[in-house]
Structure P
Amino acid sequence: METKRKPRSEIMHPSHDYNQLVQDLQKATQGEYEAIEFYKALSRLAPPDHIRYIEQIGRDERSEHIVNFTKYYRQLTHREPVLRPVTTLPTDYVAGVKKAIDDEQEAADFYQKVYLRSRDPYVRGLFFEAMTDEMRHATRLAFLYSNYFLEQGKI
């Protein structure tokens, strides 16, 4: 009797864990893609002295995350993640920064859950790095938010 050999990805990650991980990577990739587009739009609304900080979050950190998540998704599934178009972009700087802070905190919470759920050192490292970056982004954005009002003389 010949037994069917499991794919390497199934051996590394039991079936339920594997399916959940693929879903988590898809969600993470979509979130990072949306964030990249969001920060591009937000940088166009930002005061001149805030632009470089917004662009840094959007370009440097986000591009690294989406590359890593996409690469691992591709390794596991042999497919590209499906990215939906971004439909909601900021039209006001202050409201955009507030939304960005919330989004960064939500992403950090999601990445923490994936990190804690996984036993795979690579997955844990991937999501731990993303989680700590999201926390750093939220802190930077909170600074920009309060600094904006300070500069406007509203604090």
Structure Q
Amino acid sequence: MPAYEVEHVCPLTDDQKDLLASAITKIHSQQFSAPKLFVNVGITDISGQRTYVAGKQYKSNRIFAYVRHGPSRTQSDYDAVSKALTQAWEEIVPGTELRLVMFYGAIVAGMEAGFSIPRAGDDKQWIEGNMDAFKKKAEEGDEHFRELVEEYGR
């Protein structure tokens, strides 16, 4: 449901990329009760691009998050995620700075894995309402849905 775009100028190993994707997924899922299956993360090396701050060329590591915003998500929720993402970055990529974490509450609708995405805050009811379809996908061998059913199907 959310799409996180990590843009980095420092070198990252594949292991660091994997750890960042895992940390972002866990942090978002825990803070907003979103299923891990629907947390999307892209990681792009932008070291060769010209980027600017205050009209001057400036290279920095940053994370942009496109999320479903709604009344159930407060400024303090986003602040907590920003802080947790920064802490994860510092642990995974020590000696470098994560300069920016920015949230865009731009997702108003969409489909993922064949399912319409719910409004922010409606994840629990959405999971319950789609559990039979999730179980069917899991039974058909979809590993992602097997994990989702294990996580929420109790």
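Data table
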{"quantity": "For -26000 (helix-only ellipticity at 222 nm (-39500 (n - 2.57) for each DSSP H run of 4 or more, over all residues; to 500), calculated) the corresponding structure among P, Q", "calculated": "P"}
{"quantity": "Structure responsible for 11.9, with mean count of other Cβ atoms within 10 Å over residues 43-50 calculated and labels P, Q on offer", "calculated": "Q"}
{"quantity": "Structures P, Q, by relative contact order in percent (Cα under 8 Å, 6 or more apart): label with the highest value", "calculated": "Q"}
{"quantity": "When FRET efficiency 1/(1 + (r/R0)^6) of positions 51 and 139 (r between Cβ atoms, R0 = 30 Å, to 0.05) is computed for each of P, Q, the largest belongs to", "calculated": "P"}
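Coordinate-derived values only; no laboratory data. This one's a predicted model, so the numbers in the text were calculated from it and none came from an experiment. Cβ atoms are built from the backbone, for glycine too; each structure is taken alone.
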